[in-house]
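Visitor: Structures incoming, each one as structure tokens.
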Structure I
Amino acid sequence: MGLEISRIPAKLNITTTPSRMDIRTRKARLEFSTERAKVEVHTELPRVVIDQYECFKSMGLMGPVDLTRQEGQYAMRQAVTYTEKVSADGDAIAAIENPEDPIPAIVERDAFPEKEFVIDCIPKARPQITVTGGVKVNVTGDMPGASNGVQATYTPPDIRISFTPARVRISMAQYPSISMRYVPNRFDRYV
């Protein structure tokens, strides 16, 4: 008597698309028109500082101090929850006035725990963006009026960011299977 077992392993197809970020900037522009006036212009080019620490922190990518603090709080919550569960189980077992045995209910609860699934978006925090720089104008001359004969046109800087997130697609190329077949013995019965 024989038993033949053959199996086909599972195969996955994984397709990835990398993320892409395009940044286009336009510098600030200042134009003057004047008549017999002296214009002193001090321009400091714009400087953009982007602090993404809070974004990465909300996604779980944080520094060692914050990670240690978060994991410590999680461990404390887990320890308190487990202690409460064990204490409640002990109280239920110790309650001899109840005619029902609580052990099957405890075993069933622990054998099939309830899981909660949540769909969420990350990051939850925005990056801190700080822009420094600018234009200082000092006009001197003998022209009448508040502007001393100077007319200025200022075009502020512009930054455009286009971001395409990365994508991962997973599909089954081959599903797993197991087949069993009985093969009778092929022994000669005559001696």
Structure II
Amino acid sequence: MFSLISRLVNGVKGAVTSSLKGASDITGTVVEVVKKVTVNTIKETSGLIKEGIKLPASIVQGALSGVAEIGSSVIKSVKGVVKGTVEGVMESGGSQDEAVRGAVGQAIHSAKELGVDIGETALESVKGSVDAVSSVGGNTAEATKSAVLAAIDAAKEIGTEAFDSVKNTLSSGVDGAKQVIDSVKS
């Protein structure tokens, strides 16, 4: 399974890199590119990775690596990468919760790997996932809750500093995030 996931990440990275090279508006183009890659990936791997958070996580990891490779701003692209991934998964019949949790959680881990601001990445990934769910007609309240919890869980795995950064950024930047975070503490 690991080699399949690794090939998936590298395939997505290659597709995103080649699709975005030379694009004048990477931030605007990334949503459609990632969504298209997601839908195609799901078609190609249908029997192998249909369920779970590994598929959206692998797509986000590959896409953000591709964005970084072409020298574009990862932070400016996070929202579009997560939005394209979640839309693609949901439009292909995947679970909203798994799409959101996988995409947001991996965005946080990728931020650490790529050396970019984890708090800002959390904010942009939560916004991207909620936008995606809204545009495909899903439950945005549930998406907000899933996204905030995924960001918090991923940040906890990284460490106290990342956790505090994500908690503070989301509490001030996302409507309803503070309530979700407070409910976890109690």
Structure III
Amino acid sequence: MATAQHDFANSYLTVDELLRESPEPAAASFFGPAHILAVEGRTVLLTHDDGPRRARLALAQSYRAVAGDEVLAIGRGDDWYVIGLLQGAGETVLTAPGDITIAAPAGRVAIMARDGVSLQGSLVEIVAEKLEFTARHVFERFTDLTQWVTDAVHKRLGRERTHVEGDYDLKAGRITELADDDVSIDGRRINLG
């Protein structure tokens, strides 16, 4: 049997042979599912048959683990890592020190969420050849609103109600109003001409 020291320059021993000749017994290894008991930064406490184990998060995505998550763990001795997420309830945060671009030059980008989508920024720009909104209810709140339409605005409404607290000014080249029923104009004083 060879000694623990080898002349590696002239040795053709396989890795398996080297491991078998190791004088120290290898610690039992683990690879499988585990549950997170607690989270401490990038370290988590995992369930294990031999007692809780501390493991480092080594997930590819920027996932913020929470207690109760089911993860895929690998470990040997005191070296444990979480390398996969099987079922989780935490938050995934994509953070970059600079700009982030999501591009699909030959396809579509879809963003879906059960509980809502939120966009926040000092400036949000939407540039499109055609823009469509479909919603059951729309609520808009602005401090100031300016609309600039170079061609025409077409509206098809069931009813319309406008409440203006201050002045209401309307200026047009020509005004045509048509009603199938009564027209009511109510004011303290009505000036014509």
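Where a number appears in this text, it was derived from the coordinates with a stated rule and is not lab data. Predicted model, so just to flag it, every value in this text is computed and none were measured. Cβ atoms are built from the backbone, for glycine too; each structure is taken alone.
Visitor: Kindly point out which one of I, II, III the value -27000 was derived from, the read-out being helix-only ellipticity at 222 nm (-39500 (n - 2.57) for each DSSP H run of 4 or more, over all residues; to 500). Could the numbers behind the result be given before it?
Guide: Details: I: -8000; II: -27000; III: -500.
Comparing all candidates, it corresponds to II.
Visitor: Further question on the same structure: So if we calculate distance in nm of label points 7 Å out along Cα→Cβ at positions 57 and 177 for every structure here (I, II, III), which label has the highest result? Mind showing how you got there, number by number?
Guide: Numbers: I: 5.4; II: 2.1; III: 6.2.
Going through I, II, III one by one, distance in nm of label points 7 Å out along Cα→Cβ at positions 57 and 177 is largest in III.
Visitor: To which of I, II, III does the computed value 20 (relative contact order in percent (Cα under 8 Å, 6 or more apart)) belong? Could you put the intermediate results ahead of the total?
Guide: Numbers: I: 61; II: 20; III: 12.
Label of the source structure: II.
Visitor: Between structures I, II, III, where is distance in nm of label points 7 Å out along Cα→Cβ at positions 33 and 121 highest? Each step should come with its number before you reach the end.
Guide: Working: I: 4.7; II: 1.9; III: 4.0.
Ranking I, II, III on distance in nm of label points 7 Å out along Cα→Cβ at positions 33 and 121, first place is I.
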